[in-house]
Structure P
Amino acid sequence: MIFEKYQSMELRDFECFVAVAEELHFGRAAARLAMCQPPLSQRIKALEETLGTRLLARTSRRVALTPAGETFLGRARAVLELAGAAGDEARRVGLGLAGKLTVGFVNPAMDAFLAAALGQFRGQAPEVELSLREMTTREQAEALAGGRIDVGFCRSAGQEPAGAALTEVSREPYILALPAGHPLAGYRRVSLAALDGQALIVPPRAGLPALSQALGAAFAAAGARPVAVQEAASKFTMLGLVAAGVGLALVPASVRVWQRAGVVCRDLEAGLPPVVLAAALPLDREHAAATRLVELARQAAGSRPAARAGAVKATDACGQPATG
C-alpha cells in the first residue's frame, strides 16, 4: 500500500519541514522549534530519504525549496492544520462543547426545567447539534438501550431502566385542579378520601403504567374510588378538560404559575407520591454534552419557585386566593 511507504513519518516531521521551508534557514528554524540544529538537519534528511526525493536545495550560503519541496510544503501545512482541527474538535466534544446530542423527554420535563436548561445549554455550547424527541418513559428506556438517544428526561418510579443510571432532577407534590364552582374548591386542602366517587381525569394507563399503579394504590389506601372519565397525557390538556367541567385532575404543583380561567388548584393532604422527574444516562458510554445538559437541568429545576417548599401555596392557578 502507498501509505505503508510513508507510515514512518510523524507530525513532527511536517512541523520541522514547514519551519525550515518558511525560514529558509536551519538556525532560525531550529530556534523557532526550540531544538538544536543538528537533530533538525537529521530529521529533514530522514524525511527526504523516506520520500525518495530532495525537498531542499542546500548550499553554504542559502537554503531553497526544490519543486518537490514547494509541492510538499502546501500538503504539509494542510496536514498540520487538519491535525490541529481534529485535536481541537475532539477536545471540544470531550468537554461537551461540540458534536451531536439527541435528547428524549416527557412533556412535563420540558415545562418543569428542560426549556430553561436548553436555553442555557445553547448559550454555553452553540456548536452542539441538538435533536429533541418527545417520548414516553418506556420509549426512552428502549431508545437509550438502542443508542438512539444520548440522554432521557423521564418520570422516575424508583426503578432504573436496564443499562442506564437515573439522576433525580426535580421533585414536587401533586395538587388537585378542579372547576372554580366545584364544592371542593371551598377548601384549602383536600383529602384523597374526599375524591371518592368524583370524576377524575387520569394519565394514560398504557403509556404510564407505573404512575397509574402508584395513584391507584394511594387511592385504595385512602379508601377512595374516584371514577376515571377521561385519559390525558399533558397537564395542559388536563387543565383544559377541568375548565370544561369534564372532571378533576391531579397535576404537578408547578401548574400554579399558569393562568387558566375557570380552574382552581388546591393542596392535597399526604398520601400521594411526589412527581419525580429524572435524567437517564446510559452506563456503557460517556457523553460530555449530555452530562452538561443534565447539570443545567438540575440547576434550572432548583431555581424554579414552584420547586421550593411553600411556594405559591395560598394561590390557585388563576391567581385567586383559596376561600376556606
Structure Q
Amino acid sequence: MTTIRKIVIAGATGFIGQPLCRLLSNSGYEVIALSRYPDKHPELAKDKIRLVHWNGTDTWPTEALLSEDTAVINLAGENIASHKWTKTQKVRILHSRLQASKAIVEAIQDSHQKPAALIQASATGYYGHRPGEEVDEFAGPGNTFLSSVCVEWEDTMLPLADSPTRCAAARFGPVLSEHGGMLEKMLPAFKYWFGNYPAPGSQHVSWIHLEDTVKAVKLILETPQLSGPVNVTAPNPANAKQLARLISTAMRRPLPMPIPGFVLKLAMGEMAKELLLVDQNVLPRKLTEAGFEFKYPDLPAAIQDLIGKA
C-alpha cells in the first residue's frame, strides 16, 4: 500500500482548511494549499505550507501534480450562512461546490498516476429534518434544499467508483469555534445580553469542536478502511436550548430567551427552517468504530474550552 506523503487541499484558507493545513504540515506531510486568494494568507507559508492559486474552475494547477503518494481534500464551497437564501444565493451555494468537485474529479481522471485518496466535504444537512430519530451513515437523504445539495455534491465522486483512488465524504456537523462557524455568529447576542435560541429548543444539534474536526479528517486520511460517507460529529449531540444555556453560563449572562419559529421564518425564510429549526441527531458511527478518540465528546467541555476561559 502506497504511503501518503503529499496533501493537496482545495478551500485551504477557510474556517476548517487553515487549522487542517497546520495539523497536517506539523504531522510531517507536504501540504499544498489551493486558494482563490493565496496572497492574503502569508501566515500559512510560515508553517511550511505551499500556497497555490486555484479558483475552483480553472485547469488543475501544475504545482499540484497528482501522484500515487498524494491525497486530495476538497473543502471548497460558498458559506451556507453568509447571506439570506435568495434564488441567486442558493444557485451560488450549489454551483460553487459542484464546479470545484467536478474539476477535481476530472483532474484525477486525467492524471496518469491516481492519487491515493479523495476526501470530499459534505454536511449533515444530507439527512434533512429527522425528529425522533438517531441517524448514522446508513440513513438515506432528506428532502430539503441542503439535502439535495449534499446528494449532488457527493455524487460528483461517482465517476471514480472503479478508480484506485479511495473516496470518502466527510459529512460535517456544525463546527464549533470562537473564530468562525455557528458559535461565532451566536456570541455577539449573548455578549450584549440578548442571548436566545430557536424555539422550541428541543431540536438536536449535531455539533463538533473544531479541534476534533481536523483530527477526524486526518484519521479519515490515514485509515484506508474509511470510505464512502463519514459523519464528522461529536458522539453526544445536544439540543438548541442546552447549547444556548451553556453559552450563557460561560459568559455569565442571563438565561437565554426562546425566539418563536414563525419569527425566524419571517426574518430568514427557508434558511431558518434548515439551519435553526432542523432536528438532527447524527451519530459518528464510522469514526467511533475506527477508534477515533474525541477530545471533546460532550458539549459542556467544548463550550468551556472555547469561551469559558474568557
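We did not get these values from a lab; they are worked out from the coordinates using the rules stated. This one's a predicted model, so the numbers in the text were calculated from it and none came from an experiment. Cβ atoms are built from the backbone, for glycine too; each structure is taken alone.
Could you figure out which one of P, Q the value 7.5 for distance in nm of label points 7 Å out along Cα→Cβ at positions 26 and 234 was computed from? Computing distance in nm of label points 7 Å out along Cα→Cβ at positions 26 and 234 on every structure in P, Q gives 7.5 only for P.
Kindly point out which one of P, Q the value 27, 18, 13 was derived from, the read-out being semi-axes √(5λ) of the Cα gyration tensor in Å, for residues 194-289 alone. Answer for the origin of the read-out: P. When distance in nm of label points 7 Å out along Cα→Cβ at positions 122 and 146 is computed across structures P, Q, the figure 1.5 traces back to Q.
To test your reading of the models, identify which of P, Q gives 0.25 for FRET efficiency 1/(1 + (r/R0)^6) of positions 154 and 250 (r between Cβ atoms, R0 = 30 Å, to 0.05) when calculated. Of the structures listed, the value fits Q. Compute distance in nm of label points 7 Å out along Cα→Cβ at positions 106 and 210 for each of P, Q and report the one that scores greatest. Comparing P, Q by distance in nm of label points 7 Å out along Cα→Cβ at positions 106 and 210, the maximum is at Q.
Given a value of 2.2 for distance in nm of label points 7 Å out along Cα→Cβ at positions 178 and 298, calculated from one of P, Q, which structure does it belong to? Going label by label, the one that fits is Q. Of the structures labelled P, Q, one was used to calculate P(r) over Cα pairs in 20 Å bins from 0, in percent, giving 33, 58, 8, 0. Name it. Corresponding structure: Q. The value 34, 19, 13 for semi-axes √(5λ) of the Cα gyration tensor in Å, for residues 114-241 alone was derived from one model only; which of P, Q is it? Clearly, the read-out refers to P. One of P, Q was used to compute relative contact order in percent (Cα under 8 Å, 6 or more apart), and the result was 20. Which label is that? Structure P accounts for this read-out.
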